[in-house]
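Colleague: So, here's a batch of structures to check.
All of the numbers you see were taken from the coordinates with simple rules; none came from a lab. Values in this document were obtained by computation on a predicted structure and should not be read as measured data. Cβ atoms are built from the backbone, for glycine too; each structure is taken alone.
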Structure I
Amino acid sequence: MTSRIGAIVMAALLVLYIVAVTQFAVALIGTGDGIVTTIGVALLVFPVVGAWYIVSELVFVTRGETLVRALGAEGGLPVDDLPRLPSGRIDPVAADAQFPRYREAVEASPDSWRDWLRLGLAYDASGDRSRARWATRKAIALHRAQTRD
């Protein structure tokens, strides 16, 4: 749930930015000066990229949460029994110690979205967010491919 709230907050901030940039770009285009108009047109690219980013992130979060719920309903989620730091975060040393189990599961069955999702959760517990997102995206792609067949 916290990932959804974070995504919504970031999306709202990005929407505010997109609106401001678009208004500024329109004002620049309206000046009639060649160079300033060109800059205004170039600035219109940012809202398009921003809108694409918002949509792709919200789709990622929604699909990832759907897979986590599905895996949880099957009883396949890893047990969250790792020790915590005083801050409440998972102890990265303990998370790293459990990581090889999930990596080996993916190596044994590379077409299993469940194993890829568990690997993504293990990366996340270790604090490696970029690899967690990569593994989760792989799980989403595998799940979508398997549900199409």
Structure II
Amino acid sequence: MKALIQRVSSASVDINGVSVGEIQQGILLLLGVEKEDTEQSADKLLKKILAYRIFSDNEGKMNLNLQQSQGGLLIVSQFTLVADTKKGLRPSFSSAAPPQLGETLYNYFVDQAKGLHPTVATGRFGADMQVNLTNDGPVTFWLES
């Protein structure tokens, strides 16, 4: 699994002009699922995201994690994160999970997140979504399981 996380002061996701997920301060997580991924890789990545220290403490240093900062988590599926862009001018998605596996693991990830963190919002797997965010910093990290 691959995740692009962004520290945000707010983020939302809309489908056909209707807001389906929204958070204030927290993390916008774009999640890509690869065909070799498992529930164990999802658990490992989620644990890392929740514990990753990207929020400022009282001294302005990135020493706090999402749970300590009491921020929200907005999870949006994005299969393009797993694209191979090393050759040519068109991305290859040969490492991407097939849609059924991708959706199963995305839903598993979301369910686990909701069990571990109080404020979780989501997009909708496979939908054409418009994501709006105010990146705080900007702070953006690429994580893999």
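Colleague: As an exercise: Rg/Rh (Cα atoms, Kirkwood Rh), calculated from one structure in I, II, equals 0.97. Which structure is it? Could you put the intermediate results ahead of the total?
Modeller: On the way: I: 1.15; II: 0.97.
So the calculation was done on II.
Colleague: Which one of I, II has helix-only ellipticity at 222 nm (-39500 (n - 2.57) for each DSSP H run of 4 or more, over all residues; to 500), as calculated from the coordinates, equal to -27000? Mind showing how you got there, number by number?
Modeller: Working: I: -27000; II: -7500.
So the calculation was done on I.
Colleague: Turning to a different aspect of this structure: One of I, II was used to calculate distance in nm of label points 7 Å out along Cα→Cβ at positions 71 and 103, giving 3.1; which? Intermediate values should be presented prior to the final figure.
Modeller: Working: I: 1.7; II: 3.1.
Here the read-out was taken from II.
Colleague: For FRET efficiency 1/(1 + (r/R0)^6) of positions 31 and 95 (r between Cβ atoms, R0 = 25 Å, to 0.05), which structure out of I, II has the highest calculated value?
Modeller: II
Colleague: A follow-up question, please. Given a value of 16 for relative contact order in percent (Cα under 8 Å, 6 or more apart), point me to the structure among I, II it was derived from. Each step should come with its number before you reach the end.
Modeller: On the way: I: 16; II: 39.
It was calculated from structure I.
Colleague: Hey, mean count of other Cβ atoms within 10 Å over residues 39-46 derived from one of I, II reads 17.1; which structure?
Modeller: Details: I: 14.2; II: 17.1.
Answer for the origin of the read-out: II.
Colleague: Here mean count of other Cβ atoms within 10 Å over residues 23-30 has been calculated and equals 14.4, so which of I, II was it run on? Please list the in-between numbers first.
Modeller: Working: I: 14.4; II: 22.4.
Structure of origin is I.
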